[in-house]
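Structures for review follow.
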Structure 1
Amino acid sequence: MAKSQGTAMKFRFGGKSGPEVPPLEQSLQDLQASLAQRQKQWAEQLAGDPASFAQLEQQIHLAFQQLADRCAAGLLAHAAAQPACAEAAKKK
């Protein structure tokens with residue numbers, strides 16, 4: 001969700017009341033940290049219950065889909081903050 005404030009646009013996850021999309025570099029660091037934490041959890045789960053692999057694989061696919069959505073939001077927010085995007089918006 002984009003919210004216009006002057007010439008800068010603010011992007012939020014999940015709508016107007018959701019958390020603000022962080023700057024691109026921070027967003028990528030957050031994704032990396034989240035993935036490292038989840039990888040540890042997945043490894044522990046699989047070590048404790050090898051038969052849970054099919055369920056775990058579904059969790060991994062869902063997690064990567066969510067991470068991809070967050071990455072795309074970060075890229076969109078970054079692109080929207082660039083001068084070329086602001087100029088294009090003024091022309092419309």
Structure 2
Amino acid sequence: MYMTEVNKKKIFTVNVSIENKPFLNDPEGETVLNDLILKENYSDIVSVRSAKSLRIKILSETETEALFKVKKMCDDLRIYNPIVSNCELSIREIQNK
């Protein structure tokens with residue numbers, strides 16, 4: 001019995017985190033930080049940065065291939081602006097049942 005291409009592929013979840021570069025102000029993060037410290041008395045919190053997050057499920061044979069495809073998609077579709085934002089990817093395989 002021969003395996004088809006689809007049978008060799010696994011489902012991966014790729015988390016894409018898009019955050020302003022450190023040298024840029026983050027008004028949303030600063031507001032959250034001020035609310036935590038001033039209103040809620042969480043004085044141990046030192047910094048808060050906000051980010052946009054995407055969770056993408058993709059069929060791929062390997063983790064490396066899945067990461068490459070999602071990164072390429074983010075670049076091709078201009079999901080983030082590389083001049084002002086960092087784009088970080090993390091991945092995990094979904095266990096097939």
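Suppose semi-axes √(5λ) of the Cα gyration tensor in Å works out to 36, 11, 10; of 1, 2, which structure was it derived from? That value comes from structure 1. Taking distance in nm of label points 7 Å out along Cα→Cβ at positions 21 and 61 as the criterion, the highest value among 1, 2 goes to 2. Given a value of -23500 for helix-only ellipticity at 222 nm (-39500 (n - 2.57) for each DSSP H run of 4 or more, over all residues; to 500), point me to the structure among 1, 2 it was derived from. For helix-only ellipticity at 222 nm (-39500 (n - 2.57) for each DSSP H run of 4 or more, over all residues; to 500), the value -23500 is produced by structure 1.
Given a value of 48 for relative contact order in percent (Cα under 8 Å, 6 or more apart), point me to the structure among 1, 2 it was derived from. Corresponding structure: 2.
Readers should treat all values here as calculations from the given coordinates under stated rules, not as data from a laboratory. Just so it is clear, the structure is predicted and the values come from calculations on it, not from any experiment. Cβ atoms are built from the backbone, for glycine too; each structure is taken alone.
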